[in-house]
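What follows is a set of structures to go through.
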Structure 1
Amino acid sequence: MPLDHGVVGVPGEPHTRSWTGKDALLYALGVGAGLGDPLQELAFTTENSAGVPQRVLPTFAVLVAQAPAARGLGDFDRAMLVHAEQAFELHRELPVEGCVRTVSTVTGIYDKGSGALVTTEAGAVDAVTGEPLVTSRSAVFIRGEGGFGGDRGPRDDWAEPDRAADHKITFATRPEQALLYRLSGDRNPLHSDPSFAARAGFDRPILHGLCTYGITGRALLHALAGSDPGRLAAMSGRFSRPVFPGESLTVSIWVDGRTALFRTSKDDGTVVIDRGRCTLREG
């Protein structure tokens, strides 16, 4: 059964999601906060450190705004689906605990030849006040579902600046990083079950793309925003290669005023998040 193109443009039902401070702490640990030095990043990993109020990593916004679209995309092998792109805009700093109402819409299904690229936009508002909190845009690539003769989708004019990066930050990941990150809600067996990973062509489970994204977001937060989550307004990037738990990640950042371009690579130079952009608010 092919993908259901009739879902494009049809808003899903409003989806309510709440979170607590514990959820935010678990997410922070899942994306490596405190790894190697548990006395760093206490604002994100503890709720009762003297003089350090708890705050929330900006990339947690992507989880907050997750919601189902109008209906399923059709019948396809879930092992062939990978996260391709992710972006978010924070309209204000995330509270430590809260509740949002989110509507998600599939905005396009594009023909990439070897597969289909499915893009989605979700808007999350405060469930009590209706105030906008997060706008999230994402794309998944489904191998084997292309070739239907459709539009290939918009092009991106991102280009690496012709100069050295202004910042290069390297973070380690744990061998068990995916097992920790999955506790924030993504139980896809691609990241834990070796037999499922083998169906997707990997010799062992890979790290969640959104875990790599969250680790990258930490680098941007600390390098550009003085570790103040209220200043990181938006972030986007394209997942280009898989990461295996235990591999180190280096984020190269080129700054231009209150915007920056970035790219995340492994130790061997393999780019794993490409075409990255972020936007800052004034401090």
Structure 2
Amino acid sequence: MPELPEVETIRRQLDEVLVGKMIKKITVLKDKSFCGDEKSLVDCKIERVGRKAKILEIFFSGNSQMLIVHLKMTGQLVYVDGKKRIAGGHPTADWVSNLPRKHTRVIIDFSDGGKLFFNDMRSFGWMKIVEKVKYESEIRNSAPDVTDKEFTLKYFSNLIIKTNKVIKQLLMDQEMIGGVGNIYANDALYLAKVMPNRKTNSLSRKEIKKIYDSIKMVINKGIKYGGASAANYVDTKGMGGTYQNYFLVYKKDGKKCFKCGEQISKIKLGGRGTYFCPICQK
């Protein structure tokens, strides 16, 4: 699943190319993937592309409606025009192939000839037309992203104090912290030297501060390197992120810890692969 750095990267790229474009037509190829009356956005001009946690937000000038997108497990957004191609989300050959293909669910045509393709192999992702006022009201009550100013050490410490959960599962709980997925939770806990299966009520204040700093560090590093494109068999021609070259423990099971030389272990927590160093992490 694309995580916050991957979604932030595609947000920045789309914001550069979509602002000012007018929607000419929206073609829905799979009803499950689109919610709302697609004709209501025809002739609307894109004002900006935003993001909240893992949700992409497309705002329109002088319009009470907006379009939100969640890529879920296998969603992709691919923008194509005569000059450039931008791809983000789950990396597959569809990033670089001629489109539409069998996994294309929605096509947005712009008045200048550009196209935005929403591809989704499993069809868990979605595009939704929503009322801006209602959406923004709901967003104000949602958990802060790691990158938000509201995500303070005090906020994080209060979460720890109020809960009795496994720390890795807390980090990935989108109702408490927005945007942290499996890759960055594993690497953050390794940096903080905390075992991923520790209960939150066992953590010291010093450990809480270390985890807080580590989350922010790995997320910012992920954004810096454009997120991770783990499916490196795809010839993405520079479109994919490179954070996979900087994984600390994620998918490193069987390899040596670069700090102590011990073999990285793997267990399952909440159904997700969980990686750690049995020596460095306590």
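With FRET efficiency 1/(1 + (r/R0)^6) of positions 227 and 259 (r between Cβ atoms, R0 = 30 Å, to 0.05) as the yardstick, tell me which of 1, 2 scores highest.
Once FRET efficiency 1/(1 + (r/R0)^6) of positions 227 and 259 (r between Cβ atoms, R0 = 30 Å, to 0.05) is worked out for each structure, 1 has the highest.
Quick check on the output: -4500 is helix-only ellipticity at 222 nm (-39500 (n - 2.57) for each DSSP H run of 4 or more, over all residues; to 500), derived from one of 1, 2. Which one produced it?
The value was obtained from structure 1.
Could you tell me which structure in 1, 2 was used to calculate distance in nm of label points 7 Å out along Cα→Cβ at positions 35 and 203 as 3.1?
Structure of origin is 2.
Figure out for me which of the structures 1, 2 the number 4.9 belongs to, where distance in nm of label points 7 Å out along Cα→Cβ at positions 27 and 211 was derived from the coordinates.
Label of the source structure: 2.
If distance in nm of label points 7 Å out along Cα→Cβ at positions 67 and 91 comes out at 1.1 when worked out from the coordinates, which of 1, 2 was used?
Values: 1: 1.1; 2: 2.6.
The correct label is 1.
Which one of 1, 2 has Rg/Rh (Cα atoms, Kirkwood Rh), as calculated from the coordinates, equal to 1.00?
Traced to structure 2.
So if we calculate mean count of other Cβ atoms within 10 Å over residues 3-10 for every structure here (1, 2), which label has the highest result?
Going through 1, 2 one by one, mean count of other Cβ atoms within 10 Å over residues 3-10 peaks for structure 2.
Taken together, the values in this text are just the output of simple stated rules run on the coordinates, not laboratory data. As the structure is a computational prediction, the values presented were derived from the model and not from experiment. Cβ atoms are built from the backbone, for glycine too; each structure is taken alone.
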